[in-house]
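Scrolling down, you'll hit the structures one after another.
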Structure I
């Protein structure tokens with residue numbers, strides 16, 4: 001007995017050591033990637049070097065532990081199958097093989113995780129990934145694995161047939177049947193909801209309504225949403241105040257423009273994140289609602305800003321530690337292969353907020369668990385689920401990653417857009433070759449299709465639960481640019497390329513909602529008053545937004561501003577006021593450890609941003625330049641990409657919108673116009 005335990009221990013150690021060595025080898029080969037990081041962020045990473053080393057040690061130990069478990073399983077399997085003591089080296093090799101099988105399963109389901117390591121290296125690596133992901137795929141791999149397990153089980157039963165026919169075998173079989181029956185009952189049994197009213201908001205980052213097949217888009221991207229449309233009250237042209245996630249959600253949940261709530265980019269300082277305005281979660285909580293939000297990587301917004309949700313199941317705000325962990329783990333294939341799933345995400349939360357690991361099905365599973373708890377509470381509830389898969393790098397799992405891809409595509413963005421790490425920022429402002437533009441759009445469409453599938457799952461779940469009153473809302477925080485003329489994919493950067501980055505939608509379906517079109521032009525600030533109206537709860541006074549169920553003033557004008565451009569001077573709109581690239585703009589805030597804008601650049605970034613006023617078909621933009629503000633009038637009906645200034649042809653429209661835009665800009669009580677017509681901080685004498 002002792003000798004067998006000793007052999008098993010040797011097998012465990014052999015397998016653990018083998019995986020540990022493989023992991024360390026890939027870690028050493030990935031160190032060069034850190035040299036690409038520059039500026040203040042690199043200095044901050046160097047300052048937390050000890051924390052990063054501990055994180056890497058934790059990863060290595062976890063990978064080795066996985067190897068140890070695989071080695072133990074290999075020893076038991078070989079001992080059972082061979083009826084003899086297996087050699088430790090054989091167990092070690094089989095343990096490594098089991099780990100590699102798990103890595104291959106991850107690779108075939110989430111190929112974007114390995115794209116930098118395989119496809120973009122070219123040669124045999126690229127061919128290997130295409131073979132595994134597209135020629136073989138996850139289904140055949142799983143079937144082959146099940147077949148191997150079945151064969152092993154048959155062999156084991158045959159070898160131990162005499163023992164299994166005795167009393168021990170009967171006890172074993174009875175126990176197994178009872179366990180299987182218990183699992184089956186548990187999987188089906190779910191108590192009926194005690195709550196009678198629930199509001200469920202399904203939001204997707206960078207959601208473009210013109211890519212819905214119901215909008216006439218030529219690809220079948222949204223079958224479930226298409227079916228939902230006839231039952232919904234729908235606003236299909238929601239012009240968001242700022243195409244940046246944190247700022248946009250701040251406007252959606254407060255009903256006011258950014259200059260009033262104070263959050264105007266992704267990197268707000270702590271003093272601006274303590275939201276003192278009434279917010280949707282707090283208003284509903286005062287009416288007896290429980291509130292929760294669930295999200296993957298883009299949802300760090302809900303940890304960074306205090307919106308008043310009772311439960312926030314979302315990634316932490318991007319601190320320098322979070323940033324460094326994310327940059328580190330993306331280059332480690334064994335860690336990605338073994339830890340990218342739900343179990344690994346619990347052990348290492350960084351896996352949950354990798355840009356190339358936004359699996360909408362996993363997020364829905366988490367949201368269903370939260371929904372179970374809310375429904376059993378007996379109170380009305382609000383559940384917000386925010387999906388990141390439609391945000392760049394558009395890294396949907398298979399088969400959606402290649403669902404709409406053109407045959408023969410060979411660019412760098414096969415499974416995800418090649419804008420994922422800090423070193424990729426310089427490329428974000430450049431237009432790639434046309435064949436790659438086509439592929440990036442196909443990636444977006446695949447990501448949209450994967451979101452649509454989860455909408456279908458939620459609809460089925462709500463129908464199954466049979467809530468007496470439910471309200472389902474579909475929306476986005478903003479739209480997305482996809483290489484329209486004059487644009488790349490940097491939403492919030494400027495207004496070139498038309499309104500794609502600032503346009504999203506709001507659909508509402510459920511009790512008390514009359515299906516049909518809502519006003520033709522809405523704003524993101526309308527989200528809060530519209531949801532409150534649907535729930536029958538009065539909205540607070542003094543909002544910038546209005547309920548879309550009320551009478552909307554004819555010729556209503558809505559407003560927007562841009563956010564940061566990330567690449568500095570070379571990435572700014574032509575002629576604009578400039579400031580440094582994002583690597584120089586950011587610093588680590590004392591206390592929160594969050595990445596924030598350096599104080600000396602805050603006002604420059606606010607002064608330099610463009611503003612816009614939209615009314616019907618018209619959009620007027622204001623661009624601060626060194627020579628003063630430049631205004632352009634666009635006719636988005638005749639010129640959807642906003643390429644031509646028509647101020648001279650329609651002077652009365654230009655004058656009216658300029659007056660309205662300046663009046664709106666003047667509402668910023670902290671700033672005023674200087675002699676160059678720039679909105680600058682007030683300097684009281």
Structure II
């Protein structure tokens with residue numbers, strides 16, 4: 001209690017000594033901590049919000065869906081009421097179609113959980129076609145929507161609605177056309193009603209005015225008599241803002257005599273596109289009313305999100321889609337020795353979620369290098385179903401350079417829910433590419449000593465499983481490593497994922513793993529790898545045991561018998577694949593002279609060779625001496641050339 005009073009005392013020192021009753025009633029920050037920091041309390045006066053919708057018409061029929069989304073957004077915000085600024089229906093028609101559109105609009109607005117108040121626009125009033133009435137659709141409007149002009153009071157504030165499409169007072173039977181200056185005036189009858197209404201609203205705290213046409217804009221309405229209206233509003237002393245629509249673009253005309261003038265864009269109406277900074281967008285305005293004035297904010301439709309939708313089940317379902325990888329179902333893209341190539345490339349997309357998903361797959365390949373047709377495809381795939389996308393490819397660049405790249409595809413995904421779609425982050429992936437035989441000088445030309453360098457994380461070289469085949473039985477995996485820093489877990493040369501094999505390191509201590517008989521058999525060293533120097537590692541599986549050699553010395557041999565469990569994930573040099581086949585736990589350092597061989601190369605201690613040569617047992621051999629045609633060459637008969645991932649490079653070896 002003493003702590004609370006100390007805070008109250010600090011507050012009292014600022015605002016003055018309160019009475020004994022005020023001590024009990026005054027708002028306070030309650031704590032049992034001693035602090036010198038005064039936390040300001042929120043405003044305590046009465047306030048409320050209301051929302052204003054823009055034009056619904058002039059756009060495609062789907063605009064009513066935008067309106068429905070705005071209704072959903074508004075229900076989440078829970079304002080006291082909703083206003084409109086006219087053009088509720090497409091209109092410009094006869095009786096039957098007008099009534100159909102009226103019912104559609106009212107049916108959509110019926111979902112609002114708070115009252116809404118309409119304003120008449122030209123689309124709501126103008127009659128086109130046979131049977132035009134002298135007052136056009138005014139009678140229909142007042143029958144189904146309400147009066148053409150009116151006002152009401154809410155929380156000491158007045159809401160004044162005007163009708164800006166009365167037509168030509170000198171020729172009342174003429175068809176309505178807001179573009180004619182003679183039809184841009186408020187009638188004497190409406191002005192007299194405004195004068196009387198403002199007098200009745202004189203005691204209110206604030207008054208807000210709503211109409212369809214922004215008649216104050218003389219550049220649009222040269223025949224307007226808004227000066228007379230503004231004088232009435234100004235003289236009343238409590239009018240704070242005028243809101244209009246029609247122009248389908250945000251417009252703010254500033255403050256005149258204490259009255260703000262602003263026009264809304266659209267809430268489902270016609271727009272040249274989504275360009276918010278240009279004033280073109282589907283939106284609604286949120287007005288915060290306090291005793292001392294108002295604040296207005298523009299919210300794009302769809303920007304209000306219900307936090308209750310973010311359930312763990314929904315997130316897990318979308319994460320299944322996000323983690324799904326395209327599966328090639330055709331041979332890799334093939335390039336001949338002359339650089340040319342053509343064929344069919346197919347990938348399969350599976351929807352693993354419980355909702356339909358729309359996939360869009362498009363080519364981002366360089367047009368100067370590849371012709372990919374079609375350039376994009378999209379399809380909605382139901383839950384648990386799959387779709388195969390087929391593309392023809394032609395490589396038109398008759399040259400192979402280090403910059404040559406496999407075609408890259410962009411995958412865009414929308415998760416389709418009952419009343420909305422959620423766009424997931426786009427992903428890019430290269431097509432699997434297979435080069436023809438590389439010229440002999442690729443491996444025999446004198447080159448500076450190079451090595452693969454990665455900075456951890458997603459670095460490394462990817463070698464597709466489809467490009468080589470390690471048969472069951474004994475094999476040897478080896479390479480030189482040069483760590484730059486200590487890491488908790490590192491993939492050195494691996495394709496492990498509850499299966500297969502790899503050289504890895506835990507807290508710098510290297511080990512060799514092979515998955516046999518439903519578990520990993522492992523041989524490990526006792527000491528961590530030395531930093532900033534080269535170490536040769538060799539893992540040997542002889543069918544009965546696994547062994548690890550460090551710099552040619554046997555450090556451990558453990559029993560291991562059984563059939564190796566396989567996977568289709570890539571082999572990573574300098575990393576380890578995750579469940580989706582992406583590189584993870586990359587080596588921060590260097591790797592060189594990676595070789596995978598059939599059979600047992602080392603049964604006892606040996607002197608490691610700094611550069612390996614291919615032989616009959618060699619399945620893969622990477623010298624990392626050069627990039628050839630955009631890939632890291634494999635100096636084996638398999639030709640399973642690898643691809644550099646991000647954060648990796650071939651650089652002069654340390």
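Given 17 as the derived value for relative contact order in percent (Cα under 8 Å, 6 or more apart), which of the supplied structures I, II does it correspond to?
Numbers: I: 17; II: 9.
Only structure I yields this read-out.
Given 35, 21, 16 as the derived value for semi-axes √(5λ) of the Cα gyration tensor in Å, for residues 394-481 alone, which of the supplied structures I, II does it correspond to? Walk me through the numbers before you get to the answer.
Numbers: I: 33, 15, 10; II: 35, 21, 16.
Computed on structure II.
Out of I, II, choose the structure whose coordinates give P(r) over Cα pairs in 10 Å bins from 0, in percent equal to 3, 14, 23, 24, 18, 10, 5, 2, 1, 0 when calculated.
Working: I: 3, 14, 23, 24, 18, 10, 5, 2, 1, 0; II: 3, 12, 16, 14, 11, 11, 12, 11, 7, 2, 0, 0.
Label of the originating structure: I.
For which of I, II does helix-only ellipticity at 222 nm (-39500 (n - 2.57) for each DSSP H run of 4 or more, over all residues; to 500), calculated from the coordinates, equal -4500? Spell out each step's value before the answer.
On the way: I: -13500; II: -4500.
The value was obtained from structure II.
FYI, it's all coordinate maths here, none of it is from the lab. What you see is a predicted model; the values in this text were computed from it and never measured.
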